[in-house]
1. Using FRET efficiency 1/(1 + (r/R0)^6) of positions 259 and 411 (r between Cβ atoms, R0 = 35 Å, to 0.05), single out the structure from P, Q with the greatest value.
2. Ranked by distance in nm of label points 7 Å out along Cα→Cβ at positions 235 and 251, which of P, Q sits at the highest value?
3. Of the structures P, Q, report the one carrying the highest value of distance in nm of label points 7 Å out along Cα→Cβ at positions 347 and 619.
4. Which structure, out of P, Q, was helix-only ellipticity at 222 nm (-39500 (n - 2.57) for each DSSP H run of 4 or more, over all residues; to 500) derived from, given a value of -9500?
5. If FRET efficiency 1/(1 + (r/R0)^6) of positions 211 and 331 (r between Cβ atoms, R0 = 30 Å, to 0.05) comes out at 1.00 when worked out from the coordinates, which of P, Q was used?
6. Which of the displayed structures (P, Q) returns the greatest value of volume of the Cα convex hull per residue in Å³ on calculation?
7. Given a computed value of 17.0 for mean count of other Cβ atoms within 10 Å over residues 371-378, which structure among P, Q does it belong to?
Structure P
Amino acid sequence: MTSCDIVKLAIHSTDMNKKEPSLTRGAEIISEYVKNLPATPGVYRMIADNGDVLYVGKAKALKKRVVSYTHIDKLPIRLQRMVAATGTMEFVTTHTEAEALLLEANLIKKLKPRYNILLRDDKSFPYILVTGDHDYPQIKKHRGMKKKKGAKGGGEYFGPFASAGAVNRSIEVLHRVFRLRNCSDSDFATRDRPCLQYHIKRCSAPCVGHVSKEEYGEQVELARDFLAGKSRAIQEDFARKMQACSEATDFEKAAEYRDRIRTLSSIQSNQDINIEGIGDVDVVALSQKEGRTCIQIFFFRGGQNLGNRPYFPRHEADAEPAEIVAVFMGQFYVAKPVPATILVNIEPQEKELLETALTTQRDSGKVTISVPQRGKRRRLTDFVESNAKEALARHLIERAGQVRHLKEVAKLFDMDKPPQRIEVYDNSHISGTNMVGGMIVAGVEGFRKNAYRKFNIKAAKEADDYGMMREVMTRRFGRALKENVDFEGDDWPDLLLIDGGKGQLSSVKQALEELGVWDKLTVVGIAKGEDRNAGREQFFIDGKTPFQLPINDPTLHYLQRLRDEVHRFAIGAHRTRRKNDITKSPLDQIEGIGAKRKKALLLHFGSAKEVATAGIEDLLKVDGISKGVAEKVYGYFN
């Protein structure tokens, strides 16, 4: 019997007895499913009557695991509430328990069930990419899916780094020490003289032949060695070359090596902690206080510390540390690279099963999870644990402040309870061009940057701020309605803050009334006062007289921070879009026009504008432009 057969049969047997949620009813529903369950590995979902997934679990034997929920007297209060809310269940059978564990982790990240331990982590980690599809490889930051070496945009990846800042600092060092290019392939192909990077000694100018392919390749190999953790060996090699240049009275070259050595030395001294010979290791440490948990993870590659990041998973008060660590690791490594060794300060539940599951995620080699007892590895886990404790202490202080602010916001805007999710909106453009709408999200945990959204405005007229705001509201909440959002769930805002006054508020009201959700939200406009003076903000609420707060009011300062954050985010999104438009050439959009043909056309005609006005006969005069290509170019512009 397949999983689908099980689900259909059980739903059919319970649909006739729909009653108000109760513990007895929930246990009866689960009992009906148990009758048809196999004793094989798999994943089960407990679902409420409204379709919300309450819990996702995995089992070595589905029948044995699910039947435990029918023994309601033995369940803790938390699980009794879950059983009482259960209306239906769904099942997926797997070949092994390890497959079930990975599927469970995937579903938890996707569905975010209320009763699961949940890692709120939607961001991927950045890498350094040394491209592999060009004679002169480029070095750049990469985030997202990896491409194979040799494919366009593919190459060799180094990381993961804990933050974009850590990547940017490392790339800066690579430019200063190894002088690798950071320009795009199209810029490289069209250059006829060195750029500023060459003159400030951050690039060796391979674009104009100031360095041979072989010499540039040697620098690329040194950069790879540096990223693989061999910086000390490179430093020693540079010292020997500096001495040789000095003895040969080539003092200018010796000075260059001296500057490179200084840069490498400064990087080594700025590392928080380096463990020589440790190789590729992730270190995971848990700390708990006042019912909250912090899990700190450090990344070491080639013995180098590539940064760290703290996490604060959501869980019930009675969750055990070993369970939290196990669930964290299962969810964290679902779509992230798994090193051969993971060091922890608390052994996770079902360690052997977790090792088996994570091993299947690696390209080759076994994954080992261990709790060091002595030596440098124990010192390393102690170091990471102390960082987790400090991060948790800071988090608790910040959270207490956020709770106070949210209580005051609820009083100020006559809300029934403190808002758990605040969405703040602003628009940015210059004379109606590159129009962008920005949305930021804040709550008890502070700014939730993984929930930020930008909207490239499409329908609004030029410089129509009201039309832009209507479009943003329609897209944001229209999509939520299509996805059957839960008005009481985590993804539905309690409060909307609109950067603007009466006009923007009216536009928002119009859009939300058309969608039928105006009465499900508290909406407030916040506008600067006379002369756009910060501290003299006016607040606009539909049906009420605009009001101000005292200039030193803490709640005013909190709302100002929210407004300033959305302003920063919207302007940043607008600048990115404007920058992309400035650097974009219409020739890039024509099929069959690569870097070489683009360079030939620009050198012949002088600009893309002249290419656009050229006839087919004129285009045929350009080296490398065939009749077919000339017709494509002419057809694109005409």
Structure Q
Amino acid sequence: MKKDEILQGTIITTRKGMAFLKLPTRPDNDIVMEVGTLNTALNGDIVEVKLGKINQYKQQTGEILSIIKRARDSFVCVIDSKEGILTAYPDDKKAYASIRISPEDQAKVAIGDKVYVKMDEWKDPKVNPTGKILRILGKKGNNNVEMESIVLEKGFEISFPASVEAEANEIEKNKDKDIAVEIPKRTDFRNILTFTIDPFDAKDFDDAISFKDLENGTYEIGVHIADVSHYVIPDSALDKEAVKRGCSIYLVDRTIPMLPEVLSNDVCSLNPHEDKLTFSAWFVMNDSGKVLDRKFGKTIINSNHRYTYEDAQESLNTKKGEYYNELNKLNEIAKKLQKEKFDKGAIEFEQEEIKFKLDENGKPVGVYKKERLDTHKLVEEYMLLANREVAKFIFDAIKSKGKRDTGSLYRIHDVPDKDKMADLSAFVKALGYNLKTEKGIVTAQDIKSLLKQIQGTPQEALISTAMIRSMQKAVYSTKNIGHFGLAFEFYTHFTSPIRRYPDLLIQRILERHLHHDAFGDKEIVAFQHIAESSTAREIDAAGAERESKKLKQVEYMSDKIGRVFDGTISGVSEYGIYVEENETRSEGMINIRNIGTDFYMFDKKTYSILGQKTGKRFTLGDPIRFKVMAADLDKKTLDFIMA
């Protein structure tokens, strides 16, 4: 890179007003924009950067010349006073500028209010931007206000536009007539045993499983998915809103659905004892889990029973219940499918999921670990089977026409990045474990070998998390490269169209292939755009879910100041030790000044903090007792001290 060279890219800013430009071609060499050189650019903006000198820290510096594209112009803010004037301060930790609001807007709000602000065009870096309040959310700290803030901050909306609600209500009004018209056009499964298995608090049922003993050592097993594509028509107001949202969001205390509740919880949901339109994949299988025949098509079902995961598990455990025999056979075959998957190299990260018990005001009053039951795995295996077989059918249908590998949407997972695997190998070696690599190349068996080494150890959760973060992320694409983590050559998302837009799109694509309809170039381009936007929305939704959980973790600990807990060192840096509490997985920091009377320094090679006089070492994965010192709900941070 040369001085005065001009580059383009996406920047990451800090609260102090600095920024970094990461280059895909030079991932280890960030370009640093120092305070005063951002030229009004904000976090996530695509900018044009002119390279400058190498600074005293041997970093390449740069100056932002222009903003090519703003990442966003609307922010959740808290109202506070600045020199006696009410001003909006963004929640975004990477926002370095407050937003000035008009006297009219100032008259509507008070210190401590949370608001949603649209920033005006900002051109002068010497003056903070102005903006208009779009919505007053309420007082900070209120549970509903904080949850809505998280959703808005990630670019989602809680309520639906009136045109979307109107379309949904019209569908609901005509649903019975519509089903009557559809019955003769569809394969009828209403006389075959069918049930749903879902969480106890689920309201939208995407999928159901049917079972029929063919009495010759084979079974017909159906995976029936809500036929959302029948109701949500391309380019309708419903469809455009669903594309925009991309998926449902599952916060600690609520679901923000992709579709209006009249559809997600009623019309499309596979509620028991109701005729429902479905799109199905059904298979003839033997006791070994081998698929002998398969079919796909539009169907109608009437679910006989609504199981919770716990109900179904109780039936399997006690060997009792009206549908025990069918449930047990499904479970036996699911275990065969699972074994085959693992034998082929699939990787499973068994991570504990923490759930909070909330009072009527949304305050966390308890915590529990969500147990992963055989019935969770049962449902998962049949959904994986349907997703895999649908993907293979579509791929083969495209290839049979001699076409290139397009005209579909796949869920792909690339092989691990060599550099990240080399770093992970060094990380686990410092903790006393071994990840075999060949010049950074890691196989599924190598990863499974490491998972076996750490099973049941204090470092298991820590290393599992590090492995997940080091691996590639699964994404949507029109190009099939397979799914590394599942060891599937073909995979897509078909089984959750109520809560994921790609699944809805796959229903349309599958129907087109069943009728041998060709796709135009414009459609294929549109599919790739949807793949990219759905991946981005999924990341945003996951971020919102993490933020809501982090909020409740900090809130739960906020009334436990001074109490002592057991935890595990989850991170170390030059600033101190990060500790994860064992029960709630709440993470806080022990500042390096609060570790003890010794002078401690960060040892990067061993991922540890080392006492210079005593030789006392604190390392990743070490058990530790700590005391809660402070909780900041605004920043969602916890401060600990050594106990």
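Where a number appears in this text, it was derived from the coordinates with a stated rule and is not lab data. The shown structure was predicted, so the numbers you read here are calculated from the model rather than taken from an experiment. Cβ atoms are built from the backbone, for glycine too; each structure is taken alone.
1. Structure Q gives the largest value of FRET efficiency 1/(1 + (r/R0)^6) of positions 259 and 411 (r between Cβ atoms, R0 = 35 Å, to 0.05) among P, Q.
2. Q
3. P
4. Q
5. Value 1.00 for FRET efficiency 1/(1 + (r/R0)^6) of positions 211 and 331 (r between Cβ atoms, R0 = 30 Å, to 0.05) corresponds to Q out of P, Q.
6. Largest value of volume of the Cα convex hull per residue in Å³: P.
7. Comparing all candidates, it corresponds to Q.
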